[in-house]
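These notes open a run of structures that come right after.
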Structure I
Amino acid sequence: MTAVSGTPLFGGRVARLRRTKPGFMAVASAVVLAVMALAAIGGMWIAPYDPAAQDVALGATMPSWAHWAGTDDLGRDVLSRCLAGARSALLWPLIVTLCTCAMSTTLGLLAGYRGGWVDSIMMRIVDLLIALPGMLVLIVLVGVLGGGIGWSVLALAVLFTPGDIRVVRSLTMAQRELAYAEAARTLGLSPARIMFRHLLPNIAPTVVAGALLSFVAGLVALSGLSFLGIGLPAGTPDWGLMIEENRTLLDLNPWASVVPAALVTVAATAATLLGDRLFERLSDAA
């Protein structure tokens with residue numbers, strides 16, 4: 001019965017995870033993301049100045065003791081806007097990740113386990129979506145729909161899902177032929193129970209790594225859309241939008257663009273490194 005359940009892996013898996021050292025890069029990446037998450041939650045309250053407060057007479061200035069990252073052309077504190085902008089910069093990619101992960105995991109499990117006409121139809125749709133030039137389609141689609149962060153998030157989730165469906169499908173096809181899956185079918189368990197209770201835990205390492213990579217792709221894509229003026233409205237504290245709004249200030253205060261650009265880069269790098277390490281640990285533990 002132990003081999004049938006498909007979940008006893010968790011007992012030994014947890015024990016092996018506890019014995020495995022996470023590594024410096026993984027810990028550093030987790031700390032960086034945790035700090036950014038705290039900034040996203042309370043950035044508006046810990047910011048030294050009101051992110052929207054303007055001092056046109058001050059204008060763009062270089063970093064000083066009063067303004068650690070300087071000010072933009074409207075005299076707004078750059079550091080305060082970066083702290084406040086962490087919420088939109090991280091929240092919307094997280095929503096993209098959750099939507100992508102939910103759709104790709106469900107549809108990938110269904111296609112890989114069911115096979116037949118369900119798999120054939122789904123894979124043809126996936127092939128069509130993958131063949132499309134993703135970023136170009138995204139820009140055109142969001143532009144036609146009038147812009148807005150909601151449409152951007154929806155379009156990104158749809159465009160990111162097909163590639164992950166293929167990965168989950170291939171893993172599911174391999175798992176469904178193993179002894180524990182065959183034993184579960186012999187016992188008469190429902191397909192939904194087999195897929196989500198028994199197959200899913202065994203493909204979890206790839207799902208987790210894929211989710212973090214989707215977060216990175218969403219972060220970069222949404223920052224790019226904001227830079228193009230398609231995402232959030234002008235004046236909103238957001239890292240991508242700040243890069244675009246302050247790009248003309250490189251001679252007055254380059255930090256107004258450099259700091260938000262560095263934050264996007266650091267967040268993407270940390271999530272990628274953490275995803276790689278989690279994949280390795282979960283795979284080894286399995």
Structure II
Amino acid sequence: MTIFNHLFPLWALLLSIVAFFFHEPFSALERAIVPMLSGVMFMMGLTLDKNDFFRISKEPRPLFIGVLIQFLLMPLVALALSNVLQLSNQLTVGMVLVGSCAGGTASNVITYLAKGDVALSISMTMASTFIGVFATPLLCNFYLTETIEVDSFGMLKSLAQIVLLPVFAGVLTNHAIHHQISKYKQYLPSLSVACVLMIIAIVVALNSARLVDVGAVTLVAVIFHNTFGLMGGFFISRLIGLNIKQSQTIAIEVGMQNSGLGVALALQYFSATAALPGALFSVWHNISGSILAAIWGRKRD
């Protein structure tokens with residue numbers, strides 16, 4: 001971890017401010033979002049090897065529980081919050097999209113800093129990423145049918161192109177030329193952070209005219225969404241009988257979504273407004289995750 005990665009929330013906030021006031025250069029980069037996200041997924045694949053896949057079969061119960069909580073709790077909470085706060089249709093779409101996505105790769109770093117179960121975190125991110133290719137469009141179709149028309153098949157196809165193929169390409173590349181790329185792996189997290197920062201800036205720029213009107217209430221929705229995910233992941237897994245370390249890891253995984261993917265899908269299938277919750281989630285969940293990591297990591301010491 002570098003200082004650059006540790007200060008991700010600060011960079012996200014500063015870059016968002018710049019993009020809000022000087023939006024034209026960032027808005028022009030809208031088409032770069034999907035390639036950048038695919039690049040992040042490829043880099044995630046580069047960090048995986050056969051041991052990560054074997055890890056799932058050795059201890060499947062915590063993994064199964066965590067992924068189940070994630071895909072059942074997060075989209076339901078997103079829809080409930082949208083109704084309570086009376087968000088517009090497009091913002092509701094964005095909330096449910098974020099809630100229906102897999103866990104984000106940042107959760108692995110936060111789990112490491114919290115001294116949690118890193119192996120479980122990586123396994124959950126990997127499993128939810130693959131499951132999410134099918135689960136995300138199905139969940140969106142289920143929760144949003146009465147709100148807006150959802151192109152489930154198109155979304156499934158996009159997820160395969162944006163997530164599945166790049167991750168598999170990364171895994172195969174890592175297997176084929178592991179020794180050649182191993183010396184560059186230390187730079188992958190920082191490069192991923194840089195891509196996510198640029199995605200956030202582009203979405204803020206695209207929504208600069210709307211942020212004054214909907215930014216505050218959307219941020220409230222995002223904060224509650226993330227909080228309920230963290231609390232639900234922890235307390236539900238504890239009630240089921242998992243230990244503290246596993247429950248804290250699941251809390252981080254459930255609460256920290258692949259919001260960059262939610263942004264890309266929102267822009268591709270809905271609108272820039274629908275991408276706003278994902279952009280705000282990207283900033284906030286890293287802030288809350290960093291705070292939790294500091295508290296839990298210190299307690300474990």
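Laboratory data are not the source of any read-out in this text; all were calculated from the coordinates shown. This one's a predicted model, so the numbers in the text were calculated from it and none came from an experiment. Cβ atoms are built from the backbone, for glycine too; each structure is taken alone.
Name the one structure among I, II that helix-only ellipticity at 222 nm (-39500 (n - 2.57) for each DSSP H run of 4 or more, over all residues; to 500) of -24000 was derived from.
On the way: I: -24000; II: -26500.
The correct label is I.
Comparing I, II, where is volume of the Cα convex hull per residue in Å³ highest?
Values: I: 140; II: 123.
Once volume of the Cα convex hull per residue in Å³ is tallied for I, II, the winner is I.
Work out the source of 35 here, i.e. which of I, II gives that when relative contact order in percent (Cα under 8 Å, 6 or more apart) is computed. Don't skip to the answer; put the middle values down first.
Numbers: I: 28; II: 35.
The structure behind it is II.
Then there is this: For structures I, II, which has the highest computed value of distance in nm of label points 7 Å out along Cα→Cβ at positions 64 and 256? Don't skip to the answer; put the middle values down first.
Details: I: 1.5; II: 2.6.
Looking at the calculated values, the largest one is II.
Can you rank I, II by distance in nm of label points 7 Å out along Cα→Cβ at positions 104 and 264 and just name the one with the largest value? Provide the component values of the computation, followed by the final result.
Numbers: I: 2.1; II: 1.4.
Biggest value here belongs to I.
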